[in-house]
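Student: These notes open a run of structures that come right after.
Throughout, read-outs are computed from the coordinates displayed, never taken from laboratory work. Just so it is clear, the model here is predicted, and its values are computed rather than measured. Cβ atoms are built from the backbone, for glycine too; each structure is taken alone.
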Structure 1
Amino acid sequence: MNTETIFIRYKLSTTPEILETLWNEDLIAVHYIDDDSTDPEHYRAKGETTAANVLSRLHSCLKTGAIVAASYREIKPAMLKVGRIDPTQSRIQARRFQDRNRGELTYKVVNLVKAKNINLSRYPVLTGIQPRGGTLTGWQSATRILESILNNKPLPSELASLHPSQLEVLCHEFLRETGRLKHLLTPIGRNMYEIDICGLTNDGALLLAQVTHSDHQGTMDDKARRLAAFAGQDRQLIYFGPASAPPADTHLTFISIEDVFDQMMKRSGTLIQKMLKTDWANNGVEPIR
């Protein structure tokens, strides 16, 4: 069974004093209505569906274990707390806090095990890929990175270690360093569905690129089809993907991601090393609690 990875952020209404307590005691917490019950069905019966769903997820994590990354942005804007929910050592309980504006509030808290306080400047990828919206959400795409931080074991210097967003950055840097790309016109990846890189060549032509790790035929065909839809005069269409699965569409220039990785290791090995060296967790950050 795969370990679940969750991300939790706190609402702006949570006071700094409460956040400091949660941070210092390695706790994650949620607050909905002020009630001592931690039973999801208790809240479902009250019509508090969101509270019930979040508590159900926390109970599930307590049964199977989970990796947790928590943002306390209001008091620690450049930090994340990373730890584990351990089935044998973590517990969920109701805990009352005093809020200077709203009086006594009852939070549902879970203690993290072997937590680390990490500085995001050492892990910039974790800043760029945080889930959007919601108090508690899944974050499976960050599992491998967070595991390496918790285990204080660097990721191997290989293509498979790169997060998809890092691969997009690497392909962008490859285009720039090889003289194919002069300027970006939009941010890279994430917010765009059809393309990952949009920019201008040295002669002012439009360059559009799609980047994928996947060698799944359906995924590749879909990405290639969406990119090929941009075919036209004065533009270059580049498809980055596994060497084993080049696209069939002749409108696309294919560059293997293996070739990109190998060339960039020779040209800018420091870039890849900085992306992957997650053993920095013990170098100049707050100590393990």
Structure 2
Amino acid sequence: MSVQNQVRAPLRHALSVDVEDWYHDGGAPADAPEIRVLDNTLRLLDVLERYAVRATFFFLGEVAGRFPTLVRRVADAGHEIGSHGYRHRAVPDVTRNEFRRDVADSLRLLEDCSGRAVRGYRAPYFSIKADVRWPIEILADAGLAYDSSVLPIDRPPGLELVCPRAPYRHWNGLWELPVAVLQFAHFWHLPLASGGGLRVLPLRLLRRWLRRFERDVGAGVFYVHPWDFDADAPTAPGPHRWLLRTGRRRALERLECLLGEARFGAIADVFGERLDGEVHAARA
């Protein structure tokens, strides 16, 4: 077959799941009476199995400690296990030693539960900033291959980019895999990449923006939470928190539409050529 007649295979994007419960996002107490993360994660796992899609599950340590068999079940289904930290605390709210201990505790627990090495990390609230070096130093020292915490914008909507939208390497060799960000009018937004986009944006607009991201950047990183698909879950109190409940009843159906139309995989599978072969410090 000539080069002119070859059909280019569609890009495969990375799908990730931040495994936390409804009360972790918003500061509700950890002993919240209604635990919903187990059923919600299992439901999402069933959907991914139906479409033969593997994803990266960034587990919060508190969830893994409560449901260790869930971590094992996700890993045994062929999905990648990543760390979302042990406690759902923004990085600027902790000291360097607290952050180092939080990361180490989560990695130890997740590897014990899954029986596999953990290669990736995502901070709660995407709270590692592009110009802050010390968290990246700690993640590299922990033996991780990549981070997926740095947003290309400081906050949505953003007037300018603060880091590349495509994967890039930090000065110490750690890979950064940012979630997909699109420009709309003069602002940079996150709706393409998030469960919020699935919940509130028209599906035709998501399809159009997906094609645009493929043209401008290439493969993207997408993320959802198990609670994005739970219409009956409570929402932690706070201003504008009602937005987190919008569109949950239709979110799973929209996800299934995208899974049936586009190609998705785990972060380590989609970007494996860049991540493989890297030498990292041995984990103490």
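Student: Given a value of 0.70 for FRET efficiency 1/(1 + (r/R0)^6) of positions 78 and 126 (r between Cβ atoms, R0 = 30 Å, to 0.05), point me to the structure among 1, 2 it was derived from.
Tutor: The structure behind it is 2.
Student: Still on this structure: Quick check for you: by Cα Rg over 2.2 N^0.38 Å, which of 1, 2 is greatest?
Tutor: 1
Student: Between structures 1, 2, where is distance in nm of label points 7 Å out along Cα→Cβ at positions 134 and 174 highest?
Tutor: Comparing 1, 2 by distance in nm of label points 7 Å out along Cα→Cβ at positions 134 and 174, the maximum is at 1.
Student: Supply the structure label, taken from 1, 2, corresponding to mean count of other Cβ atoms within 10 Å over residues 166-173 with the calculated value 21.0.
Tutor: The correct label is 1.
Student: When relative contact order in percent (Cα under 8 Å, 6 or more apart) is compared over structures 1, 2, which one is greatest?
Tutor: 2
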